[in-house]
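Have a look at these structures, which come just after this line.
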Structure I
Amino acid sequence: MTDAQQIVPGSPTPLFSATPSKLASFDDCPRRFRMTYLDRPTLPKGAPWAHNSMGAAVHAALRSWWDLPLARRTPTAGVALLRQLWSDEGFRDHEQSLDWLATASEWVSSYLEGEDASREPVGLERHVAAKTDRLALSGRIDRIDERDGDMVVVDYKTGRSGVSDDAARGSPALAIYVLGVRRTLRRHCSRVELHHLPSGEVATFEHTEQSLARHVGRAEDTAADIVRATTQAAAGMAADEAFPAHTGTWCGWCDLRRHCPDGQRAAPAREPWSFLAPVPDPTDWR
């Protein structure tokens, strides 16, 4: 049952349950949102992506590194964890996978050399939640630090493009995480950081009540659009009309393109490893 279908005439309007990925999915493509969150039975997705396999392994290694005893928190131990957690899924072949494992190992080693191993994070992959007048928000944060008595949201990035302070400011997910930390941990939080492992860059932003309110307003607008489309489909409008496809070159890497003729026409399918080739020169990130 969807959020729109749970409304009973005369009863208070229920809060719309949302995660950053759920809201982003609708903003990117309403049809993909419908296929992901509403269609039942769940539609099968395409093959795994190599960049997702890499990102998942790096995140898991960094998470596990902080669980090690202090004496074992070394860059070498971080690389060993990465190797244990690595998967060949999505890569062209084992050789390509090994090339990228070597590259990711350099990222992890370099990143951990700059970390204060004696600092204990407040949270690792911590689930947080918050409420607004119209939304029940939730999400999972890579890491929460405490610095000078305040909480800091840390989000790891492994993508080809670098990070910027503007990206940290404009990230709906990071804003939701700030609200979640405030409500879940009952601690002050305003600073968010994007840690880009390939380049070593750290992008930051200090949220204000005004900047958070702007993000909440946009999230509430997206939720209202989702409820409207869901209600229209329930009332008889064709599903593809209520949830139209936003087509473009990005359709080539959509996990659900096999179920979307519009997306298939918009762009050819990309290979699962296409976002990783060729193995980058470290200077490319500078």
Structure II
Amino acid sequence: MIVYSSMELIECPRDAMQGWGTFIPTADKATYLNALLKVGFDVLDFGSFVSAKAIPQLADTKDVIPQLKLYNTNTKLLAIIANTRGAEEAVAYDEISYLGFPFSISETFQLRNTNKSIAQSLLQVEEIQNLCLQHKKELVIYISMGFGNPYGDDYNADVAINWVSKLAVSGIKTIAMSDTVGVARPDNISYIFNRLIPEFKDISIGAHFHSAPEKWEEKIQSAYNAGCRRYDSAMKGIGGCPMAEDDLVGNIATENLVGWCGVKNIPLQLNQEAFREALAIAGRIFVK
């Protein structure tokens, strides 16, 4: 019998915004992020310090930060970085608590996403971790293509598990297994989390799923049954990595995840009125 317990929720407007076709004005980004800060999420993945040429939608992250109302929220900010240079920029901001680095176990995708090989990226992890320790930040590693990949690189679940083992020795405290292109299956999800969570008790092992709309619940249920309690999602299920396939596979919709928690009687400390308001703003910003 599964005993349902609380979850750590990471809201990912950055993931939703980064591949959006039309530029979202800076003021609109700030309005939306401030609405999300009122909800009570544990972490807000709000922006990135990456090449403006690669991700033009988030080139204004530095301009957004001063507009964020952080004086009355317990939500922590997370920014994505793709290299040491981005980390050097991000650690200068006291407002940011977490730096997120996408570490792909697909050589093809790592080159495509960060223009570096896996070996080069491993060196970057060491440099970024040192920067985080010096500036009292925490590095979050995303194991991109953690459940499979479409590029023909060698993959099995044990490859993903072995990479977590290698990264754990660097002192990383949070690792999110990422289904970058939505290929995760319940059996693979169960196998990976059932292996990782008991072995790495000092590391928070999370799930960053992308999913077709009809498959999100089986992914969440499989991960939860295997002990995962940290989940990334995005309102309206919008998002996907623009460096992956042309047809972006969306995020797990936060409203679906929150609704699922309600059905399972999983306690969440969220402001429901603020949640509805943020969802309404998302509906106005992300208009196709």
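Any read-out appearing in this document is the output of simple, stated calculations on the displayed coordinates, not a laboratory observation. Bear in mind that the values here come from a model prediction, so they are computed numbers and not experimental data. Cβ atoms are built from the backbone, for glycine too; each structure is taken alone.
Overview of values
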read-out: Which of I, II leads on FRET efficiency 1/(1 + (r/R0)^6) of positions 203 and 227 (r between Cβ atoms, R0 = 30 Å, to 0.05), largest value; value: II
read-out: Structure from which 0.92 was derived, Cα Rg over 2.2 N^0.38 Å, options I, II; value: II
read-out: Per distance in nm of label points 7 Å out along Cα→Cβ at positions 99 and 211, the highest-valued of structures I, II; value: I
